[in-house]
Structure P
Amino acid sequence: MRIRVGPFLYQVRLAHGAIEHDGEMCYGLCDHLKQCILLSDVPPPTQRLQVFFHELMHAWWYHFGGPDADEESAADLVGMR
């Protein structure tokens, strides 16, 4: 699946198992350089949707900036990690 973040086209992919990032395991990852959002298949679909929105916010923040909160707090307003 692909989704637009402003003029940028991100690929959304499903990963099997948890995703390792900086030595920690997580359910989602936004790669700005590859313009890809990776979602783990571990959480149930309803929680996975929240993870997707969280990672989508990271993509938006990277390209356009965000509110005066730190990036992680702002992404948490949209969905959980």
Structure Q
Amino acid sequence: MKFDFYLGGYGRDHSYRIILKNASLIISDYIGLPMPEYDKSVSINMNEDWDRLVGFLTCCGWKRRYNSEILDGT
């Protein structure tokens, strides 16, 4: 499974990114440029919250990817 979620603004705004990597969620919370040394890691093994999220997203019928050329923020 691939999971890569980004929510953020443009330039100086606050940004968030969550990536699934090797059974862990890598969580970035930053302003400006990402700073990997401050990323947090959360295991998804035996994690009920992750299981509920996957179940919810499966039911939503989301497209695989959403792109926008608009650069005005969140």
Structure R
Amino acid sequence: MQKVNIKFKDVEQVRQFVNTIDKFDANFDLGSGKKVVDAKSILGVMALDLSGPLCLRYHSDDKEIEERIAPFVYMEA
């Protein structure tokens, strides 16, 4: 299982993220605390509190996923 923190700047970035991961044959969960949604569901992602970083979990060793989601990854300063 892979785990990274994701943060969105705006709604357009949410749309780009969902479109990006939808191309992969893997399960993606996104959330924080007890609220976790299917990250391939734009409605599910929009229902989350997008003001802070969210935890993305997925089961895949495909390195292309890491490359494609890199613009959305949140690294604490």
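Derivation of every value follows stated rules applied to the coordinates shown; laboratory data play no part. Every value quoted in this text rests on a predicted model; they were computed, and no experiment measured them.
Assign the value -5500, calculated as helix-only ellipticity at 222 nm (-39500 (n - 2.57) for each DSSP H run of 4 or more, over all residues; to 500), to the correct structure from P, Q, R. Answer by label: Q. Given a value of 23, 18, 9 for semi-axes √(5λ) of the Cα gyration tensor in Å, point me to the structure among P, Q, R it was derived from. Structure of origin is Q.
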